[in-house]
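Once you scroll down, you'll see the structures, which are given as structure tokens.
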Structure P
Amino acid sequence: MERTHLPACWLDFEDALEAGIDRIVLYGPSGTGKTFAALHAWVGTGGAHRLVCTEEMTAADITGSWMPTAAGTFEWMDGAGIRAWQGDGARGGRLVVDEADRASGDVLALLLAVCDTDGSARFDHPASGAALSPLGGFTVVMTTNLEQPEDLPHALRDRFPVAIRIDAPHPAAVDLLPEDLREAAVAIASAPPERRASLRAFYAYARLRESLEPERAARLAFGAERGREVSDALAVNAAELVR
């Protein structure tokens with residue numbers, strides 16, 4: 001996407017990646033395309049590998065585990081962290097750590113190790129016996145809906161030298177919407193918290209209105225009260241486009 005169309009926060013993100021910063025936190029309101037951009041912006045041949053943190057996640061999600069096969073044997077399946085380390089076998093990939101503030105306990109300690117600097121990170125692979133380290137080009141982008149990156153666990157935050165507050169939707173994520181919804185989606189996704197609605201709600205609305213009346217689609221996607229406000233905003237926007 002042309003840089004002239006990028007909001008300042010997304011320019012900061014791309015410039016940090018281009019400068020070689022390989023550990024970045026994207027924080028701020030949900031539904032602004034943080035994960036979308038992390039999975040697609042400046043991703044090399046090693047590809048992007050997503051890790052969604054939850055209270056129930058285990059080491060298997062990060063490094064891997066032995067899994068049963070149809071043949072009745074067990075096979076080691078790498079987790080997202082190791083897959084990102086190894087990338088395409090020649091260059092490391094991008095590890096996208098979503099909602100990192102939910103990681104805790106032993107899982108947090110393992111996540112710290114995977115996200116550590118390349119010279120310190122190491123994993124003894126249970127299947128091959130190889131001592132693995134991140135291949136060159138490995139990057140980590142961590143996303144969180146926290147309003148302050150300092151609210152992340154200190155040890156985790158310390159591994160990420162750059163934190164960027166995302167306060168505007170990514171244009172590429174907005175472009176996935178029908179054209180008549182884009183202007184309203186940008187305005188409402190960037191609004192103060194009490195008036196904000198995420199791009200996810202607009203994706204749902206766009207899908208719902210294909211088979212439902214717009215007012216009902218808005219109520220289902222945004223809620224009763226918020227749905228009326230969004231419907232009014234869309235009606236005003238449509239009127240402006242007709243003029």
Structure Q
Amino acid sequence: MNTLAAPIRSLPGLAAGIRQTDRFALPVSVAALFEQRPIVPVYHVTDGAVEREAHAAAETIAVVADKLRRLIGAYGEWRAFDACAYFDLYPEQTALLVHISERVSTVHVTFYADLLLPTFRRTERVWVEEFFPAYQAAHPFARPQDRPSVYREHFVAMDQPKLLAYWERLWAVIGAARRILRHDIGFLASSGGEDERNRWRSSWDRRPAAGLDARFLPALETIPTVTLTMIFPLPVHRQSGRLRRLRRMWKRRQARKR
């Protein structure tokens with residue numbers, strides 16, 4: 001049964017998915033859905049060597065961080081906020097990249113910038129389309145008396161090393177991008193790594209899938225991400241129950257005057 005309800009759009013989410021490969025129903029690739037439409041140039045991250053991709057990612061993430069900062073003032077100008085128009089994204093891309101939640105008096109916005117990285121999308125697709133089915137064919141790993149099988153041999157010799165190569169490159173790209181951004185005030189103000197890791201914390205309370213290379217099983221606190229978050233006050237005229245609260249305040253004031 002699929003134990004991960006949320007779509008995988010970050011490195012912490014991918015780490016959670018990999019460590020639960022034995023528990024998953026067949027996952028759907030978020031990267032494959034995202035790539036069905038071309039993205040506008042402002043969000044395009046150049047592929048290539050690790051440092052090249054990291055520098056391109058850092059430039060794009062700085063732009064996104066600035067958009068989130070400006071959203072604080074712009075949000076209340078919309079009668080009904082149109083995330084597609086504001087972020088210049090197709091609806092399908094907006095649904096994957098952006099999550100907006102209005103609370104009683106605040107707005108919580110998350111932008112899943114890991115998904116913009118070509119290396120993240122390749123790694124996620126290799127896990128979904130190759131590693132996952134190969135693991136299911138090779139399973140079980142836990143019992144020493146199990147006879148060797150061609151599926152297990154192929155998984156150990158081919159599928160696991162392939163994903164591991166993409167996995168280690170992904171860590172390198174995100175780590176390098178974060179180092180480039182370490183003095184960027186916009187990024188520091190909107191960095192959402194801790195929140196994103198906390199979303200997946202329950203996956204580390206379970207035993208990981210058997211047979212995985214230890215490099216797929218990092219401590220949650222060590223997993224980097226360039227996920228961005230912004231929390232700001234919900235415009236007063238949009239706050240639920242505002243009129244009711246104002247009436248109560250008015251009645252209390254009138255009562256004190258008597």
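What follows is calculated from the coordinates using simple rules that are stated; it is not laboratory data. Treat the numbers as computed from the prediction; the structure is a model and nothing was measured. Cβ atoms are built from the backbone, for glycine too; each structure is taken alone.
Data overview
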read-out	value
Winner on distance in nm of label points 7 Å out along Cα→Cβ at positions 98 and 138 once structures P, Q are ranked, highest first	Q
Identity of the structure behind 1.5 (criterion: distance in nm of label points 7 Å out along Cα→Cβ at positions 18 and 178, calculated), options P, Q	Q
Origin of the derived value 20.9 (mean count of other Cβ atoms within 10 Å over residues 122-129; candidates P, Q)	Q
Parent structure of the calculated result 1.00, given that FRET efficiency 1/(1 + (r/R0)^6) of positions 114 and 194 (r between Cβ atoms, R0 = 35 Å, to 0.05) is the read-out and P, Q the choices	Q
For -11000 (helix-only ellipticity at 222 nm (-39500 (n - 2.57) for each DSSP H run of 4 or more, over all residues; to 500), calculated) the corresponding structure among P, Q	P
Structure from which 24 was derived, relative contact order in percent (Cα under 8 Å, 6 or more apart), options P, Q	P
